[in-house]
Structure 1
Amino acid sequence: MGTKAQVALVTGAAQGIGAAVARALAGGATIAALDTKQAGLEALVAGLRERDRRAEAYVTDVSDAAAVEAVVERIEHELGPITTLVNVAGVLRMGSVVGFSDADWATTFAVNTHGVFHVSRAVARRMVPRKSGAIVTVGSNASSVPRMQMAAYAASKAASTMFTKCLGLELAQHGIRCNVVSPGSTDTEMQRLLWTDENGPKAVIAGAPETFRVGIPLRRIATPEDIAEAVSFLVSDRARHITLHDLCVDGGATLGA
């Protein structure tokens, strides 16, 4: 990592981008892997330990503020001061606005937005007295470009993106950096839910004029490791003068918008 990090807390670590981030950071920090999916967490931690990396699993729902406060206290007691936080936990609920349910809207924001707030607040409270730390929120390129059938997801990611920038502004005086990584289409379980057949990747790369979706200029879908590399850079000392930044990793899909 190129940092002095001792403990990295990664939410949504049971699969996809979260798991890739945990593996990427494991070389420079003890990993506190957090998710609601116990089996996935246990598999991740077992894999890291096989590589002689220190990691612990914490089954927690980020939408539960009290549970988050308790688990952050537990992590600091068991592993040491949290020096890096990566907010990855997220959910996707698809549907048109006029047909969208209150429950799906609430669930989307409970995890994607409230969860980022809960975990960031709990960790920041402990980072401030120590005058150091790095926080990265994994957002989405959908936070800057409208998407059909994805209003809740896009809005929740836009909210968490701006929240992270505001947090970074408040914490800068304490030497704590806060940044965002905004992926585009990435080969994860969430992405595969959007594919209707084996031609799903080709369709994403090509784009869809009928849904006002531009394709991917680099002609490939990102891997979780591509996103993890961007996160690793932003939490490292190589990015020590970068804060309040939103790094888009989407192969050009949003045309820099």
Structure 2
Amino acid sequence: MKKIYFCFPGGRFKALTMSYDDGKKQDRKLVEIFNKYGIKATFNINAGLLGKDDRITAEEIANLYQGHEVATHTFNHPTIARCPHDQVVQQIIEDRKILEDIVGYPVRGLAYPNGSYSPDIKSFLPYCGIEYARIVGNSNDFSIPVDFYEWKATCHHNYNLLKLAEQFLSFTKKQYLYLMYVWGHSYEFDNDNNWDLIEEFCRMVGNQPDIWYATNIEIVDYIKALQNLKFSANGDFVYNPSSIDVWISVDDKIVKVDGGKITKL
């Protein structure tokens, strides 16, 4: 019987994703750092607050976040667990509509504003077109989430970031998939005067051939595509019904499974 493992793209077993909230002006510098080191991120934006105070303008979004993901953070950042459910739906849908007009693709991710959510809110997110939602806190963990609607990051950037990065880089056991997920707010680097922290982190983990750099939604789409693979009973071939190419390990041999095709193993 074959030993078959799921892999990240290219046969990798480590992935890195980032998530930053509120769309403040400091995102400009943060995006520049991420791009320098080949790191991809998700930026969670409140369309109702664009251009106010020190926030990014609507005109900047498409160009600034090109190559990254724009996700919803609700229209004007209420503590949604205290809000009527119909208002929560409108907060998400109105934010999506405006952001999608700007970026030109479906906005399918959410970062809960103020970390606020409830079981009821989670239950209706799929009907709002949302496929994952990030909560606050630090998991200290590098595993794939069991529930993408209650996705806790490995750490906030002010919480043991470099120590956890060292741990992440040290992993060598390829029978596991490791995902490092960092979250925060770019304005915190100004407030805490620690831009050197994120620069050092990106220098450590960036441009590594054995790490897949992805946005939050790319992680979700890829994991769903892996989970949707259809294997023959004897493991001799697999059908990939999705449009996304995926990679698996078959008896320690890396195999690319093309989207929409049957691949012999």
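Output the label of whichever structure in 1, 2 has the greatest value of Kirkwood radius over Cα pairs in Å, for residues 91-154 alone.
1
Could you tell me which structure in 1, 2 was used to calculate helix-only ellipticity at 222 nm (-39500 (n - 2.57) for each DSSP H run of 4 or more, over all residues; to 500) as -9000?
So the calculation was done on 2.
Work out which structure the value 27 belongs to, where relative contact order in percent (Cα under 8 Å, 6 or more apart) was derived from one of 1, 2.
On the way: 1: 20; 2: 27.
Going through each structure in turn, the value belongs to 2.
So Cα extents along the principal axes in Å, computed for just one structure, reads 60, 42, 32; which one of 1, 2 is that?
The read-out comes from structure 2.
On mean count of other Cβ atoms within 10 Å over residues 59-66, which of the structures labelled 1, 2 is highest?
1
Given structures 1, 2, which gives the highest value for mean count of other Cβ atoms within 10 Å over residues 67-74?
2
Each value in this text was obtained by applying a stated rule to the coordinates, not by laboratory testing. These figures come from a predicted structure and were not determined experimentally. Cβ atoms are built from the backbone, for glycine too; each structure is taken alone.
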